[in-house]
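Take a look at these structures.
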Structure 1
């Protein structure tokens, strides 16, 4: 295996395993900065050793083992090994560190524990989210900044302040008790949702999707649904993510090009995920009907269910979807909701209705994002204004930082230029 292919494998393993490694190290060291540093040290070791020695059978456990060894070496240098070993428990003697099976025993729960730590009430809401995206999703500061349309330096400062706040609050790294867990649940649900969103439509990079993030988000959503069986938002989030996750196999064609929802071969959808998602949405709706209030995830899950029930794109109930987006705009107003509402009304009542929703937005809405011009291009194309649509798609392509998405937008712009409509004559 070449160094280049090994480096790619290391990157893939890191994306899949970094949250588990950092979470496990944070549980053992009670220090987020140290946990991140140790995990990065293990990554450097992998980049150095795997090209020579090959990729280990259990790469996640290998990374954890190396990181734990580095922790012991550091503690020895500081001459506080005995105290730290007591804090970390009885499993950190070097002889035990080599036991790779033990290294992953606690990892599944560690990730969820880390998410509840990042939702600590001492942190302001925006800091809770960015810290979790950094530690759990493994997103870079630049990726988080793009997702929030913020400056990279500001996001970095927010992450640093959040870590300091947790340290000053002496936040427990243990799993919170039920009474402490309930108030944090909403923020954890939000973070799982954002984690999935980054995987489903990556803000940057070469690929339109990051399936490993989607899989991790779905796993965490199932755990949260089991943890809160009477909470409709937890059940709805599971349903929403599984329905959307079911589409992943159909989001690329045989040539590797992105495929939009209405053009997808729906026989390629993961039918097990689709059925499980619909069942979770039904549970959430039943809970809401019995007096447990639902919220934004329930409405979004009901929208996703409308798409999932349509065996063909032409059968989609866009009138119901538009109605649901109107409800979502009332309970969770925001520019992204309005852009999606424009799409829904454009399908339900014609492109002019969708353009009217877009035109009602402030001129600087989502400035720097490709979302508004890409949707405008779609609506203009449907309205028969090919030249204007091509200009909008070109503007959107210039704004996106994702290679696959840029190529898709450029192809749509070219198609509009190559097939002008009579209204452009």
Structure 2
């Protein structure tokens, strides 16, 4: 790879490391048995690249160069520890017998079963239920997603120190708990897969509808979640919910370009220009949903939500949306994954399918639900239904209450605008 300047080389190094860091850390964790130490070794390899590549040029297979460099450092570490002598000997012979390994065809290495197994083990460690949710998210983005601490902090609107502390504590917790570097089996597998998918979807949702800040969306987080989801689905090809989650994210992400206006303001689903929906992502999402359904078994919550998203994706106009089917799918979702938020979404679907007078009583039933006390979408939905029923004054109060509850500046402005519209008459449905 030709060198045209140190800035270009540094850019290439950063790009390569972002792509290959998860595989590096996964392979090194298998060797040294500690995810924190593995990340340090990967960083050492990055430093070596920053020192050497500006002088020697970027290798033809930079990922393999990084792996070989990190592997040699891991061997040195094991030798210094004076343990695992047999493994060191085996690894040493392997490295010495393959002097040109760093320039070998890296595609062969990436596609090997061993590397893929290591990567899956790393995913399960980063998303281990022994860690609190925020720590799982931060560690997954760091180790598997390849994001820097400052990037994670910027994405979630917290300080770098907070993210760094979460990551350090997570590594310490994993070491103290002696979490094995393995793919769980038996009954534990389902629970651990659920934890992995939950983390990925949390990342996606924060990108798709930011809970706080000045931006309605953070597309980079959606892209990171999609990349992680596709990776996990590839590593777990027979897991229906992995494909269901990918389908859900692909279909929701297909609307991204239409979800904001010229100045970044939110554009609601029924008002979006559907010609701006990404048809490629829709095709990919529908294909992933078909794979999930073909695998059989009980349909899980992600696949059901993907089926709901598919109803929107297939409708070229809002009027063509199959709202009765969406209401039915939400009812099925409420049976397998009951929650007040699911019931609120079902109420919206019922109102769209059969009229606001049918949806409003369902929303009113949720008014006393403690978990929705500070949830801004409850008064937002109620305001919309009241507006459609011609009860403008009540709708205005609900929109203002919703605006006071949201922490997202863009969403607050939209809700205040909707409240103002009620002051001058009913908002057209």
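Where a number appears in this text, it was derived from the coordinates with a stated rule and is not lab data. All figures in this text were calculated on a predicted structure; none of them were measured in a lab. Cβ atoms are built from the backbone, for glycine too; each structure is taken alone.
For which of 1, 2 does semi-axes √(5λ) of the Cα gyration tensor in Å, calculated from the coordinates, equal 46, 23, 20?
Values: 1: 41, 25, 20; 2: 46, 23, 20.
Derived from the structure labelled 2.
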Fill in: Structure with the greatest value (metric distance in nm of label points 7 Å out along Cα→Cβ at positions 276 and 364, set 1, 2)
1
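Who wins on FRET efficiency 1/(1 + (r/R0)^6) of positions 44 and 172 (r between Cβ atoms, R0 = 30 Å, to 0.05) among 1, 2, i.e. which is largest?
Details: 1: 0.50; 2: 0.90.
Top value of FRET efficiency 1/(1 + (r/R0)^6) of positions 44 and 172 (r between Cβ atoms, R0 = 30 Å, to 0.05) goes to structure 2.
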